[in-house]
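FYI, it's all coordinate maths here, none of it is from the lab. Bear in mind the structure is a predicted one, so any value in this text is a computation, not a measurement. Cβ atoms are built from the backbone, for glycine too; each structure is taken alone.
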Structure I
Amino acid sequence: MNKIKRTSLEFAAGQYLPEKYGNCRFLHGHNYKAKILVRTEGVVDFKLLKEVFKSLDHCTMSPEKHRLFWEQIQRTRVSFSTKYNFPDLPIFKISYLPVEELTVEEIGKYLRKRIEEIPGVITAEIELFETDNCSAIIDEEISRD
């Protein structure tokens, strides 16, 4: 028999979008909140569920295709910090996501796929809130390639 469990989780992260999205093209952050409906087979370790969200907490999210850019930023920061003795320059924690754009829909799909990789999880439905009034519901099938 499948169990249905509902929980909510939060994480704070930076993001940016392509220029076509106006001001969202600038690096900015959100306090994301997610409502999750998980259908399980047996017992699911909710610590694993929390870890999916914790991996994005207090980081800058970036599409994987921008990895070289962020690695260059990190190298420049370290070199500048050392050369000019500014040890308090910001340190960036970057989480690379396999998405084209960091829209709330794409982030939600990524999170859903990660949740469905947890042992015992059959399917998951996520409503991911970018703000209190803006969310995306991810409930369609995701192929398990």
Structure II
Amino acid sequence: MKLSQHFTLEELTFSQTASRLSINNEPGREALGNLKGLANFLEVIRMKIGEPIFVSSGFRSERLNDKIGGSRTSAHMEGRAADIVAPNFGTPRELAELIVALDLEFDQVILEFDRWVHVAVAEKPRHEILTAQHGIRGTEYIVGLV
């Protein structure tokens, strides 16, 4: 099912972990609506960079989110977040910098471990920009792109 011109429901719900563990990762009606909004947000980024965006993690059912150790309040469970890269465009850092520079209505842009970019949308966006790094006590979140 196409959610937008370049993004499908399948790619925004696919999970190797869910497949391996036979976890149902189908979104409900509300999450499906949110995924359409997320796909449209990703389209704006794709149009600006002129290159494909690859989604490594989109929607996560509560069970899947628990299995991978995701946050209990993860926007992924609502269909409002995706972890993305665009290797033909540039590094994850360059992608995050561009998304921030576009001044879009986003809830979060998190550069995670210099490996991918977490983007989240919301009805009342916080415009939160963070960098996730490995710290002594686990993942540390630093304000801004550092």
Practice problem: Using mean count of other Cβ atoms within 10 Å over residues 34-41, single out the structure from I, II with the greatest value. | Solution: II
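Figure out for me which of the structures I, II the number 1.14 belongs to, where Rg/Rh (Cα atoms, Kirkwood Rh), for residues 26-81 alone was derived from the coordinates. Write down the numbers at each step before the final one.
Details: I: 1.14; II: 1.03.
Comparing all candidates, it corresponds to I.
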Quiz item: In terms of distance in nm of label points 7 Å out along Cα→Cβ at positions 2 and 130, which of structures I, II is highest?
Solution: II
Quiz item: Quick one: distance in nm of label points 7 Å out along Cα→Cβ at positions 66 and 114 came out at 1.7 when computed from one of I, II, so which one is it?
Solution: I
Exercise. Identify the structure, out of I, II, from whose coordinates distance in nm of label points 7 Å out along Cα→Cβ at positions 74 and 122 was calculated to give 1.7.
Key: II
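I have 10.4 for mean projected area of the Cα convex hull in nm², calculated from one of the structures I, II. Which structure is it?
Details: I: 10.4; II: 8.6.
For mean projected area of the Cα convex hull in nm², the value 10.4 is produced by structure I.
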Quiz item: Any idea which of I, II comes out highest on relative contact order in percent (Cα under 8 Å, 6 or more apart)?
Solution: I
